[in-house]
Structure I
Amino acid sequence: MFEPGYHSVEVNVGYYTQVLGLGRKPEDTNVQDLWSPNGDFSVSIGALNNFWRSVENFYVTPSQGGSSVIWAVSQAAPMRRMHIQGDLWFFQVNWPNQDAGYASGGFTADTYVDGSINMGSQQQFATRNCDYDRSQYGAWSFVHVGDPNSPVAHCSNVDGTPSTPIDSTPVIREKPYIIIND
């Protein structure tokens, strides 16, 4: 748990780990770098073993030679109430070889991304009430609910991202979150 304020740290979110910002809003708690990297760069492994982790209620300002947060995950790895400065990648690429193993599923809600979200090798993913410049790439199946810049509906991975946009979120019961009082 991080109290409100700026934290010049790199947070690598691993197995069985939940990382929480304790501010009233994501911008109250700023971490320099936050990521969940691939477990392996082989195509058959990639991020397929990256589950049972979560992060919520942070403002992230990436520093490591780039403008991206990497959240290469597969199932049981939600990201909620975040503000990402730059782009958000739901997979990881091994530069310069451009290898990226598969990632298989995730959920992101109530997240504002100053740049784009990049699905990359994700096989399926759901976003809800997220705001980003655009969503790009992706392998198989994506659902965007209540995201103002969702990609257009497309049902194959040829000539577009396979996605199902739903204009608004009719009813939700949001997960409670923890804050710290003075």
Structure II
Amino acid sequence: MSDITTSIHRGRQAVYDSNGKVLAFTEKHLGKQLLNADDAERTSQNFYVNNPLAQIPKEDILMYSIGAYIGRANIYLENQKSVASSNITIIKPDKERCNPIYLSVFLNSVLGCLQAEQWKASVGQQALYPSDIGKFIIYLSPKPFQQKIADLVQKSYQAQKRAKELLKQAKRKVEELIEE
């Protein structure tokens, strides 16, 4: 893994601010397949600026690294400023060497999960350290196959976003009809 990434490090514990404009992710936002951005906490622009190691650019991978779902990984596909908490490891793939979306899928595969299990440490609470994540062995399939996987994930992500929007519209319409 360390050969195909530019950085593997933990986030920082955000100072939450309900009026903040920056998304703040904790381990509870990491889902089985996709990150739950709708329910993210909020923090301030000031926290974002002062904590560059916690910042999550688009296509970084967030890995659950302390607690029950150790090794679970999600790709960040949003275009909004965001930060990750200290229980999340931020993996910055080298996009020239490996498609970030493919890497997130691989990390959630049986091979990725087995390695998370192998490298976890138990010091009171299960933990997966960034240095050990760097030791994961990643199968780099040919670039066209990596792109096919990434395209499927992107389509699923877009379909999910569209479904959520349609549900919001339907709820609004039902409320309007009830009010009439």
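Here, each number is a calculation from the coordinates, and none is a lab measurement. None of the values given here were measured: they were computed from a predicted structure. Cβ atoms are built from the backbone, for glycine too; each structure is taken alone.
Give the label, chosen from I, II, of the structure having the highest value of Kirkwood radius over Cα pairs in Å. Mind dumping the intermediate values first?
Values: I: 16.3; II: 17.2.
With respect to Kirkwood radius over Cα pairs in Å, the highest-scoring structure among I, II is II.
Using FRET efficiency 1/(1 + (r/R0)^6) of positions 118 and 166 (r between Cβ atoms, R0 = 41 Å, to 0.05), single out the structure from I, II with the greatest value. If you can, show how the numbers build up before the last one.
Values: I: 1.00; II: 0.45.
Evaluating FRET efficiency 1/(1 + (r/R0)^6) of positions 118 and 166 (r between Cβ atoms, R0 = 41 Å, to 0.05) on every structure, the highest lands on I.
Which structure, out of I, II, was Cα extents along the principal axes in Å, for residues 54-109 alone derived from, given a value of 31, 28, 15?
Values: I: 34, 26, 12; II: 31, 28, 15.
Answer by label: II.
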One of I, II was used to calculate helix-only ellipticity at 222 nm (-39500 (n - 2.57) for each DSSP H run of 4 or more, over all residues; to 500), giving 0; which? I
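Of structures I, II, which gives 15 when relative contact order in percent (Cα under 8 Å, 6 or more apart) is computed from the coordinates? Provide the component values of the computation, followed by the final result.
Working: I: 15; II: 24.
Derived from the structure labelled I.
When mean count of other Cβ atoms within 10 Å over residues 6-13 is computed for each of I, II, which one produces 17.9?
On the way: I: 14.1; II: 17.9.
This figure was derived from II.
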